[in-house]
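Presented below are the structures under discussion, each in the form of structure tokens.
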Structure 1
Amino acid sequence: MPIFEYRCVAEGCPHCRAGFDQLERLGADPLTACPDCGAAVARVISAPNLAVGNAHVLKDGHAAKHGFTQYRKVGKGVYEKAFGKGPDVIKG
């Protein structure tokens, strides 16, 4: 479900004057009143927040959590463990 941003149209409480986020179904009708004070509000068009590509999947913590081990080259034929299980150093 997407998160929509709302701001007050007229005088309202500090909650709606500053703007607030509302989790709603995609097909739901937009809010017309502030849930706190009942003042008129309108949906604000804002840029979406997206995770582009697979950068979030390649983070060390994510890979280690799924049982992967990564080694980084530190010299000719020498690799150090970056994360995961296994020997600390591999020499070839």
Structure 2
Amino acid sequence: MCRNIRPLFNFEPRATDEELRDAALQYVRKISGMRAPSKANEATFERAVDEVAAATRRLVDGLETTSPPRDRDEERAKARARWKKRAARIASTA
């Protein structure tokens, strides 16, 4: 899938509508192969983003877990560490 789509479940506070829409937009871009749709496809593209965002909200809100909520700052720090490790690995092979 797309590296730009991040987990949205089990955070406190819960994922915002903006985060859900951003993830939906990335998904629709990936599936359609379009970064920006033509005027002819714009309405269909935007409708798909809205529908995916709505489905994502239902999914995230409907899931249950016994794990404690994750901390956004901690998850960002972990992601940065993974990125630095990946970048170092790529630089060492170049």
Structure 3
Amino acid sequence: MDLLTWLVVGLVAGALASAVMGGSGFGLAGDIALGILGALVGSWGFRELGWKAPFAGLSGVITVALLGAIVLLIATRLLRSTLTAGRRR
């Protein structure tokens, strides 16, 4: 994939993940970064589980990136709540 495709996939997946998780997004650069990291996490997870992308082409790539970005947001929220709870004690 070329750079423009990575940017588009990152933006779409990051913005969708933020919307699905009930957030307001992280801005243009933040959503792109979230989506690209989500693509890396999603592709690693799918490969480890022996799964294939649910769709062919760009829509499959965006779906995998979206799922990876959601996993990242969940992990970030769990980590943040754990660290915050530790400070309260």
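Rule-based calculations on the coordinates, nothing more; no lab input. As the structure is a computational prediction, the values presented were derived from the model and not from experiment.
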Problem set entry | Which entry (1, 2, 3) yields the derived value -21500 for helix-only ellipticity at 222 nm (-39500 (n - 2.57) for each DSSP H run of 4 or more, over all residues; to 500) | 2
Seminar exercise, completed: If you rank structures 1, 2, 3 by relative contact order in percent (Cα under 8 Å, 6 or more apart), the highest one is 2
Problem set entry | Structure with the greatest value (metric Cα Rg over 2.2 N^0.38 Å, for residues 36-75 alone, set 1, 2, 3) | 1
